[in-house]
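Next up: some structures, all given as structure tokens.
Bear in mind that the values in this text are calculations on the coordinates, not laboratory data. The structure presented is a predicted model; accordingly, all values stated were derived computationally and were not measured. Cβ atoms are built from the backbone, for glycine too; each structure is taken alone.
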Structure 1
Amino acid sequence: MPELPEVETVRLGLTPAMEGFRIARAVTNRDDLRFPLQKDFVARLTGQTVTGLGRRAKYLLADLASGDVLLMHLGMSGSFRVVAADGAHTPGEFHHPRSEDRTHDHVVFDMSSGARVIFNDPRRFGFMKIFPRAEIDDEPHLKGLGPEPLGNAFDAVMLARACAGKQTSLKAALLDQRVVAGLGNIYVCEALWRAHLSPKRKAATLASRKDEPTDHALRLTDAIRAVLGDAIKAGGSSLRDHRQTSGELGYFQHSFAAYDREGERCRTDGCGGAVKRFVQNGRSTFWCSGCQK
């Protein structure tokens with residue numbers, strides 16, 4: 001499932017095509033994705049100007065002039081492609097042609113700019129939902145989410161307090177969307193490697209007895225910000241289904257230091273260890289026991 005960098009990359013690709021433009025026509029080619037589409041889905045979108053396109057955790061949020069918000073989630077295999085008015089794509093250096101099978105083009109937005117924005121999702125784990133912006137604090141998919149790891153509210157103090165007293169593993173805590181929003185298996189593994197912290201370490205060790213941040217919390221906060229920033233610059237990680245809106249593959253997977261590198265030499269200078277894999281809370285964890293303590 002796409003994590004924060006992949007979703008942010010999609011947002012950046014959709015913004016020039018959608019933000020500030022009117023949805024001249026909305027088309028749904030089926031009645032449901034992961035969940036049924038609302039009966040008034042097309043009516044509430046048609047003719048509305050997208051006043052802003054944002055992201056919260058792994059969700060895309062399109063603000064409409066009506067005061068509604070269109071929430072979009074990519075699921076496992078969902079992707080957007082943007083087709084210009086002349087029918088051409090705008091491929092970049094890492095462009096890979098998409099499948100010509102259009103049977104999975106489930107939602108289409110024709111924008112007043114002339115661009116066509118198409119949501120394709122073979123597995124249909126993605127979904128879309130419209131709700132009033134005034135009710136965003138009560139929206140079940142967003143309610144209870146932790147702070148954005150690239151936002152001002154996320155720092156070592158916050159992370160330490162969120163983990164204080166937690167006897168769960170550090171990795172499990174970071175995957176908890178109530179602690180920090182948007183992180184997934186890939187970037188948690190990478191951030192822990194950068195911070196030289198074991199995924200098995202207890203989350204509580206990020207806080208002192210007075211619930212103040214330890215050096216571990218300071219290192220980890222910096223590592224999370226850095227790895228997410230690097231991944232966004234690289235267009236995210238393309239392991240299975242992720243494509244940018246132009247059709248480009250992300251290429252951060254070529255920079256992995258821990259994830260999916262089982263048996264390979266650790267890249268920490270002077271370590272000499274090897275990356276290992278074990279199953280933790282039902283997910284593969286990649287780490288180096290030599291330098292991650």
Structure 2
Amino acid sequence: MRFKALDLNLLVALDVLLDEQSVTRAAERLNVSQPAMSAALSRLREYFGEPLFVLHGKRMIPTAAALRMQLPLKELLQDVDVLVTETTHFDPATSDRRFRIATSDFLLAVVFPALAQRLHKIAPGITMDCIQPSELTTQLMDQGELDLFITPEQQVSPDHPAELLFEERYVVVGWAGNPMFSGGKITEEDFFRAGHVVVEIGRQARTSFAETHLRTSNQERRIEMKVSSFLIAPEMVVNTMKLTVMHQRLARLFANRLEIAIAEVPFDFPAMREMIQYHQTRVNDTGLRWLIDEIKQLG
């Protein structure tokens with residue numbers, strides 16, 4: 001497809017090159033060969049009559065002209081995406097649409113297995129790319145590269161709509177043989193005297209919702225282990241005296257296969273409001289609305 005002699009597929013390539021500033025990474029992201037991406041860059045340079053990128057060491061630095069194109073190009077491609085998704089009739093039974101979703105391993109464990117089973121029956125052509133949230137998630141949402149971002153309310157972007165998925169209570173989890181749990185509950189004194197397993201997320205060690213609130217306490221805990229996944233924390237308390245604070249639904253899931261005990265947090269602790277967010281341009285996207293409603297039924 002050409003517009004004013006420009007192959008419109010090259011605009012997609014330019015958008016990704018501006019994001020990645022690397023021919024290799026851009027090729028991987030578009031699932032094409034590196035020579036094909038290099039050829040696309042050559043054609044772009046020829047069409048616009050300027051280099052677009054210059055090498056600085058191993059990095060490709062966008063020229064001033066390329067940077068001026070970046071924002072309008074993003075907006076153009078987002079408008080095209082909206083045009084296609086909102087004017088095309090969406091039928092889950094026949095659709096082969098791919099959804100890209102950023103969500104935690106907690107949600108992947110407690111909601112998405114049931115969602116996958118349901119979609120297998122009612123929407124067999126639908127595919128989902130589920131990625132872990134990171135420091136780049138907000139940027140991906142702003143760029144329209146995510147369909148959904150499922151996250152605690154404190155982390156949603158103010159620039160895009162968000163809806164409540166569910167509220168989640170937190171509990172204390174420890175080994176079933178830990179005498180602290182012998183009475184079915186633990187005391188606040190025992191809680192702060194014990195060693196703890198905590199979850200930190202991402203390369204910059206972002207704290208989880210639970211850890212953020214626990215750090216506001218005037219009492220210090222002895223943190224004996226840090227892990228990068230909610231799915232690892234309950235494994236680390238078995239056959240130890242360690243404790244961890246985690247989502248109630250996830251704790252109940254692990255109680256079916258691990259020797260763990262569950263108790264109420266022995267002091268006031270807020271529930272987490274899990275939100276589901278989408279780009280502001282996708283408000284009338286019928287396919288996305290359908291998927292959100294499906295997730296909400298299972299949340």
Comparing mean count of other Cβ atoms within 10 Å over residues 135-142 across 1, 2, which is largest? 2
Taking -6500 as the value of helix-only ellipticity at 222 nm (-39500 (n - 2.57) for each DSSP H run of 4 or more, over all residues; to 500) derived from one of the structures shown (1, 2), identify that structure. 1
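Name the one structure among 1, 2 that mean projected area of the Cα convex hull in nm² of 19.2 was derived from. List each step's numbers first, then the result.
Numbers: 1: 16.0; 2: 19.2.
Going label by label, the one that fits is 2.
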Match the computed value 1.33 of Cα Rg over 2.2 N^0.38 Å, for residues 183-254 alone to one of the structures 1, 2, and report its label. 1
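State the single structure among 1, 2 that was used to calculate distance in nm of label points 7 Å out along Cα→Cβ at positions 15 and 159, giving 2.5.
1
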Comparing distance in nm of label points 7 Å out along Cα→Cβ at positions 47 and 63 across structures 1, 2, which is largest? 1
